Structure P
């Protein structure tokens, strides 16, 4: 009798494949109030790759990814027009060429894009209909509303991938804190009972195209791809 394959076990959501709740106790968002905010402290969060800032504006406290050069007690302006690193500003007020991060996809959603350590996007173009073009790190151009907010600067924590994990236990707990599957085993190296691509009696790999409505046990490989292979 076989057992659940990995994709089925992860979908079931057992304790082995569930993120620790305390890793995400800090929710990143932008405040309702405007004005001058103070950085109360810099925080390490297991669920985020970048350090977080704990900020206070009026009586409201919120959390945001720290920027390069942030320090405790520093003042930043919310909904400012001044192009100063760390200020939270609407895209329509940002000069083209400025680096930004924690960008809202829709006005008021609190910031959804560019939140990993060391990353930033660039304001590219401004259009007449209150639309702003933002150039992502992947060089992809995204058109957003000028009322969406972002933070000026580059997120702190650049170079985190250069630091080696000395032992396997450190890597294990780091991956577990973010609900990442590790160690990763190639499917074709498994037994037939463990994965649809398993065994094969030598590397005769089975097709990797799965239907969109396939159940979790067979929803592996490419899920209804538009095309496979090298683009001609």
Structure Q
């Protein structure tokens, strides 16, 4: 059966907007994906991952965070991260509603960089929100500022998580991310991407499709 991608729009506060991938043969599981501080829901990395998961039966929503819905370019609004987390909460709720009557599958949440960080903070506050997290290039610290660690909430993260991290990521080395993950009490795994930076090989016309299979395999094995 054919996969279908369509625009997704829910009138909530914060608003939920993005693109939903409906598989031809759904397995009942769903994944919400969001972007980093400089991106949006049509980022090539998110599109490629959504297509990969959808091809294996997952219903996938790529959503724009509230800050990106308010402005097409530029970083998040200072001090407005809580509203972005509320937007993710609404996206999960909207996805659950759209999946109603389609079985008792699992709900997952994922994000690249800033989006992934907000997902971890949300789940640290609400551990029952989703069954698992897919975290792409977690921004452990700002580039060249290793003393400004973003790890305060990690001891409260009790949601199973797969961290995908490039070996040349300026937002945190592999050694640093391994140390940070020791703070997480939940089951977690780290997938190292050799030679990749913060974009994980998806930048401009670059399309690191070799990443997609290992991410899907490691993620699904974590929840098998």
Structure R
């Protein structure tokens, strides 16, 4: 079923700002999606996922992370990460006011990394996350495999579904499979053959099949 999309804001600190997909036939669950370091909530990948998941009954919030609300372009700074995680925490709290079912947290690249870090750290009064959806997890900077971003993974006890391209310079499939062994929670990896870090969404081009594949894999993952 189709869904309506409207601008969304919540005046917490940090503020929550983004776009809410409201399904015609809600299933009671919600997904909060955040963007990569150089992008925003209007990312074609996030829009496509929001449309696909909301058509399946999920309430989906595509949110601008706090650093993006402050600066309209450019990557986050070294001091932004903690506040960005606080913004995700507030986004989950805002969605809890809307739905009564499960809360899921997902993100592309930087947004996914901050989502996983939020779930791995002890956070008082945080809404529980039933599962994570991490798209193109940035395992290390391109051409710097020694700089692994895995320190928090042994503390990640949230079931986590990964989606990763075979040509992603931020980590090979083999490297990611090794990293997944560090996570004590249930994990699943969906490999996208031939895709880079953008998962086939670059500029105006987009992979028509990807959102449906991600939804199918995530739904199956939740039922296992």
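One of P, Q, R was used to calculate distance in nm of label points 7 Å out along Cα→Cβ at positions 14 and 158, giving 4.3; which? It traces back to P. Work out the source of 13.6 here, i.e. which of P, Q, R gives that when mean count of other Cβ atoms within 10 Å over residues 118-125 is computed. Source structure for this number: R.
FYI, it's all coordinate maths here, none of it is from the lab. Keep in mind it's a predicted model, so treat the numbers as computed, not measured. Cβ atoms are built from the backbone, for glycine too; each structure is taken alone.
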